[in-house]
Every structure is written in structure tokens, then in C-alpha cells.
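Below you'll find the structures, each written out as C-alpha cells.
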Structure I
Amino acid sequence: MKKILIIEDELPIRSNIEEVLQLSNYQAVTAADGQVGLQLAKEELPDLILCDISMPLLDGYGVLASLRQEETTANIPFVFLTANSSRSDIRRGMELGADDYLTKPFTQEELLGTVMAQLGKHVLQEQQFQSKLEYLRSGITHTLPQEISSSLNTILDLSQLLIEDHGLIGEAEGFEIAESLQHSAIQLHRLIQNYLLYAELELLAMNPERVKQMQRHPEISLIKDTILPIAYQYAHQYNREHDLSLEMEDSLIQLSELKLKKVVQEVLDNAFKFSRPGSQIRLVGQSQGGYYILYIIDNGQGMTLTQVEALTTQVMFDRKIREEERSGLGLAIAKRITELYGGEFRIESILGKQTIVRLAFRRGRA
């Protein structure tokens with residue numbers, strides 16, 4: 001039996017709703033004011049909340065705002081009951097995360113229709129969540145062990161060589177082996193961290209209320225202060241300082257410095273790794289309306305349309321092109337971060353010639 005919480009300060013309306021729901025085989029829990037209703041919502045964890053807007057002590061907006069901030073109540077379907085259906089009231093409620101409105105007076109059919117629609121919608125969302133969760137679990141289960149195994153095998157082979165031939169290895173050769181061991185260990189650490197981050201981002205994407213709340217209160221970063229050090233770092237790392245071209249305006253954007261760094265690091269790593277030394281890597285950035293558009297362009301091996309469209313944990317890029325195994329995970333992470341924070345991520349690529357990654361970030365204010 002589905003449990004429905006009714007928060008309504010007018011006794012006749014509250015009692016009438018309670019009776020209709022009970023006659024329709026729903027369990028009804030009632031509260032006469034917002035403070036009691038908020039407490040009951042946290043204790044009872046109902047399947048749906050019907051809440052009046054104008055109430056003493058704590059109004060409906062306050063109830064909804066508090067519920068959306070709690071992890072256990074953030075996703076409970078919420079319907080406002082109101083005698084005032086003005087556009088401003090509806091907009092304010094929707095911005096806080098309300099799912100629907102019922103304008104007083106409403107009929108029994110309207111009440112039950114709204115209840116059934118919201119409960120059905122919630123069930124569908126839960127099914128989709130479980131389906132996506134299984135897809136994510138399956139992808140990680142199949143691909144993570146293979147990629148970990150590759151890095152571990154390199155580490156094991158090199159360490160075994162040091163053990164067996166330690167007396168025959170010269171200083172220069174020993175230093176080279178140590179460097180290779182460190183490189184493989186760093187790659188393995190980054191791989192594991194990326195899989196954990198990807199899983200965290202996918203779980204976040206399955207929670208629309210958390211995404212909305214995150215976008216309503218974004219962190220701000222200054223684009224050039226964040227990106228330029230990363231660009232110089234990667235150019236130096238690949239010994240390609242002369243290949244780097246920067247044509248960027250400055251701007252504040254609605255993304256934390258940490259997240260922006262991760263997005264640019266993953267895109268730049270691909271740009272440098274899959275293009276030839278001597279070919280240009282361009283970063284072009286400018287403000288356009290409410291967005292800051294950043295292009296990262298390389299004249300490298302490019303990707304097929306299938307590879308561009310399949311930025312998931314299951315995809316492996318063509319191993320014949322490079323010795324390194326590529327899952328596309330870094331670009332998938334960059335894409336997910338950008339989109340979760342209200343931006344856009346797009347790739348245009350010509351196989352064997354060029355790749356253009358277009359990032360659109362929402363502009364911020366100081």
C-alpha cells in the first residue's frame with residue numbers, strides 16, 4: 001500500500017483528502033502545519049507528499065526546500081496544493097523542485113489522477129535508475145579488470161627483470177626500468193581513479209534533483225587562470241611546447257576549478273597523445289551570450305563517427321593505432337562533467353586528420 005503524506009492546515013480539506021485516499025486503498029498520513037509535516041516526511045518517508053503552500057510556522061516552499069536538501073527525502077514526489085495558481089507561484093515551486101500543482105478547489109478525479117500520475121512516474125524513474133545502474137556495473141565489471149591487468153603485467157614484468165638480473169643491470173638501464181615502473185604505476189592509479197569518478201558521475205546523473213540543486217548553486221572559476229597552467233604542463237610533459245597555440249579570452253564560468261581542470265586535462269591528454277609532434281594543438285576560447293565556448297583542436301589521428309558516439313566504458317579504441325589501450329573513459333568523464341553542470345560537449349573528428357572538441361560552459365558572475 002502506497003503511503004501519502006498530506007500537509008494541510010485547513011481541517012476540512014485535510015480530512016476530505018485523507019478520506020478519498022483511504023477509500024482508494026492508499027495509506028494517508030496527515031500534518032496540520034509545515035513543521036510537523038517536515039518531521040513526518042523524514043520519519044515516514046512517504047511515496048508522495050501533498051502540501052499546501054500558505055501555512056503558519058513553515059509554508060510549503062520552506063517544506064519543499066528542506067526536503068530537497070536531505071538525501072533521504074530529495075526524490076520523494078511533491079505536489080503543491082494551492083488556491084493561487086499564478087504563474088509566479090508555479091514558477092517558484094518548480095524552481096524548488098515541485099513535481100506538480102493542484103489548484104483548489106479540485107475534484108476527487110483530479111486528486112486521484114494526479115496521485116496516480118506521480119506514483120507511476122516515480123516507479124518508472126526507479127526502474128530506469130536500476131537499469132542504468134546495472135549497465136554501469138556491467139561495463140565496469142567487464143572492462144576494468146582487463147585494463148588493470150595490462151598495467152599490472154607491465155609492473156610485474158619489469159620488477160621481475162630487476163630481481164632476476166639485478167647484478168647484470170647497469171645504472172642507466174636500471175634508471176630506465178625504474179622510470180617505466182613509475183609510469184605504469186601512475187597510469188594504473190589514474191585508471192582506477194577515473195573509473196571511480198566515472199561511477200560517481202553516473203550515479204549523480206541518475207538523481208535529477210541533486211543535479212538541479214547543484215546547477216542552482218554553482219561554484220565559479222576564472223577560465224584562463226585555471227586552464228593555462230594545465231596547457232603548459234601537458235605541452236612540457238610531451239616535450240611539445242612549440243606546438244601549443246593559445247587564443248583565449250578570459251571569463252568567469254559556472255564550474256569549480258577542480259572540475260574544470262579535470263575536463264581540460266582529459267581532453268588535452270588525448271590531443272597530445274594522439275597527434276604527431278610538430279603538429280599544432282590549439283585552444284581557442286571566447287564568450288558567446290551566456291556561454292564561454294572553448295575549442296581544443298588537434299591535427300592527429302582523429303576518430304570514426306562510431307568512436308565519437310560511443311564514449312562509454314565499454315568502448316575500446318583501435319589498439320593497432322597505438323600501443324596504449326584506450327577506453328575513451330577520459331573523454332566520457334569530461335563530457336559528463338560538462339553536461340552535469342549545464343554545459344555542452346561536442347566532438348567533430350575526421351579520421352586521420354583532425355579532432356575538434358567544443359566545450360560550452362555557462363558564464364558566471366563575480
Structure II
Amino acid sequence: MNDNDRARREALVDECISKNEVESACKLLFDLIGEYAKEKNFEKAEALHEKLYETDPMALTEIVRSSEIIEEEKSVSLDTEHLETWAGLYRSLSTTEGNALYYSMKSKVFQLGEAIVEQGELNNRLYFINRGEVKALFNQGGKENLIGLLKVGDILGQEPFFSATVCTVSMIPLSSVKVTYLETDVLKKWKKDAPALESKLYNYCIKNDPVKKAMDEKGLERRSDTRLNISGVAMFQLLEKSGNPMGKAYKGELSDISAGGISFIIKSSKKETVRMLLGRRLLISFKLPMKNNIYKDLEEQMTVIAAQAQVFDDYSIHLKFDNKWESSAIDNIDANRLALRPDKSDQV
């Protein structure tokens with residue numbers, strides 16, 4: 001079928017809708033969806049499927065069957081080598097979820113020595129190794145530690161992808177490495193198209209995390225500074241690139257402090273908004289109880305290095321000091337004399 005004929009029929013769909021000839025419009029849309037799906041033009045097929053639903057939400061036979069046709073055509077297009085490599089993952093998914101995962105992936109090749117992710121840097125991708133080997137390195141106190149080797153069938157980038165943190169290790173190819181990867185913006189799309197997919201993928205990644213397992217076995221602690229639990233109110237504002245505060249100040253609940261930084265709790269019903277804080281500069285002001293029976297007023301410009309989901313729309317925001325404090329500054333904090341807890345944090 002040529003493009004001109006399809007364009008004519010799509011125009012006829014609009015004409016039928018304008019005349020309230022809904023049944024005819026649905027029949028035309030159903031046929032067009034099947035044709036586009038068989039040609040693997042899934043973007044067009046899904047757009048017309050959405051239009052079919054909008055035209056007549058009660059045309060259940062056409063809506064359900066056209067959806068099945070799209071999923072069937074997607075399934076037969078899957079790369080068999082990819083399916084064999086990730087058989088354990090795909091076995092845990094429904095056909096719709098497997099298709100959503102596969103067609104959300106992009107491909108990339110990294111050459112020998114080219115960093116895939118670097119410790120301390122931002123990364124919004126989850127990588128699936130399809131060819132080659134990767135070494136995982138952890139720098140602690142200026143010493144670079146080899147954590148282990150990742151191979152075909154391993155996944156990297158789990159923590160920053162799901163928890164919105166900076167990378168805690170570096171990943172460097174030992175040879176040419178072929179990967180497929182996901183970007184975090186796909187999680188929002190999945191909430192509508194495949195709502196259980198994110199949790200299933202997360203569970204698979206947690207159970208198959210060679211980096212975490214190797215670090216635990218080696219007794220390596222990614223947090224190099226001792227954390228001291230504190231409480232009280234932290235006020236924070238976003239900073240422009242110039243360093244000037246922008247917008248209103250928000251309130252959070254202090255959680256802990258170390259020589260390297262602090263963390264506090266905020267409330268937000270929007271995960272995407274919280275994730276946007278990652279890597280941003282904030283102006284933080286808070287009171288710190290000291291051992292000489294006074295409170296020290298502090299105002300610091302800091303960088304957000306993690307934003308981790310808690311319960312009841314709470315998020316733990318972790319920030320890094322520009323200059324690490326001396327250990328004596330932490331020793332002088334009076335952890336037993338805590339500031340009053342705020343009733344609640346501002347919504348972000």
C-alpha cells in the first residue's frame with residue numbers, strides 16, 4: 001500500500017469523525033494500525049491506536065485487537081541474540097513489558113579506555129553489556145581499587161539510574177564494548193504503558209549487581225566519612241550559575257552531617273522534580289548544636305549528589321561541601337542536644 005493511499009484514508013478518518021460516522025472511522029483506523037504495525041512503524045501505529053481510543057472508547061474489539069497486533073509485531077522483531085543474553089530478565093516480564101523495555105533501549109559502542117561512567121559524576125543511563133569486558137574501579141583516599149570485571153550479561157549504573165545519585169565507581173572498557181542503555185526519562189513513559197516494569201527491572205538489577213557484591217566482599221565503604229545524626233530545620237534555595245539565589249527558599253528536615261556534607265529530608269509528590277535537583281548548586285542555612293552550649297549559624301553553598309526516595313513522598317537529599325571540614329569541626333558538634341524538629345518539610 002503506497003503512502004498516498006494511506007494519507008487519503010487518514011484524511012477520510014477525520015472526515016468520518018467530523019460527520020459523526022464513528023463506526024466507519026474506527027474501521028479505517030483499525031486497518032491502518034495493522035498495516036503500520038506489519039511494516040514495523042510502531043510509532044505511527046501507536047499514535048493511531050491512541051486516536052482510535054479517543055474516537056470511540058467503547059470500540060473495545062478494535063482497541064484490544066489492534067493493541068495485540070502491535071505487540072505481536074513487536075515481539076517477532078526482537079533480536080534473538082539480545083533475548084538469549086537477557087533471557088533471565090525477559091522471563092520475569094509480560095509480553096507488553098518486554099516490548100516496552102526492548103524498544104526503549106538505545107545502542108552505543110565504547111572503545112578501549114573510554115570511560116562509560118566516572119566516579120563522582122552524574123549519569124542518567126542504565127547500561128546492559130552485550131559484548132566485551134569492563135573493569136570497575138573505586139578511588140578511595142587517592143588509591144584506585146579494582147572492584148572486579150563486568151562481562152556480557154551484566155548491568156551497570158543501577159544506583160544513579162534508580163536512586164538519583166552520582167556514580168560511586170568508574171567503569172572503563174578493557175576492549176571494545178557494545179552496550180544497550182536506558183535513559184531515566186523512560187520511567188515516566190512506563191508508568192502509563194507498563195506500570196509494573198520499573199519495579200521488576202529494579203528488582204532484577206538489585207539481585208544482579210556485581211559491583212555491590214564485590215565491594216561488600218572486599219569490605220570497601222563508599223562513604224569515607226563518619227556520619228552524625230542531627231535534626232533541625234534546613235532552609236535551601238536554588239543557585240543560578242552566577243552563584244546568586246533564585247526563587248523562594250524551601251524548608252527541609254536535617255538528617256545527618258559529616259566532614260564531607262549533609263543530608264536533609266523534603267516532601268515531594270513528583271519524583272521527576274526531585275531528580276532535577278541532582279547536580280544542582282544550593283544555598284543551605286541551618287543551626288548546628290555545639291558542645292559549648294551554643295548554636296552555630298551556618299550558611300553554605302553546596303552541590304546535590306544524591307536524591308533518594310524514602311516513604312510517604314519523603315526524599316533524602318544529600319549534599320557535598322565545597323571544601324571538606326576538618327574532623328575537629330565534627331567532633332565539636334553536640335549530637336545529644338538536638339534542635340527542635342519541624343512539623344513538616346515544604347512540598348517541592
Can you tell which of I, II yields -18000 when helix-only ellipticity at 222 nm (-39500 (n - 2.57) for each DSSP H run of 4 or more, over all residues; to 500) is derived from it? I
Can you say which of I, II returns 3.9 when distance in nm of label points 7 Å out along Cα→Cβ at positions 169 and 289 is computed? II
Upon calculation of distance in nm of label points 7 Å out along Cα→Cβ at positions 97 and 273 from the atomic coordinates, which of the structures I, II produces 2.9? II
Rg/Rh (Cα atoms, Kirkwood Rh), for residues 73-160 alone derived as 1.03 - corresponding label from I, II: II
For distance in nm of label points 7 Å out along Cα→Cβ at positions 17 and 281, which of I, II scores largest? I
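None of the figures in this text is laboratory data; all of them are computed from the coordinates on show. Only a predicted model underlies this, so the values are computations on that prediction, with no experimental measurement involved. Cβ atoms are built from the backbone, for glycine too; each structure is taken alone.
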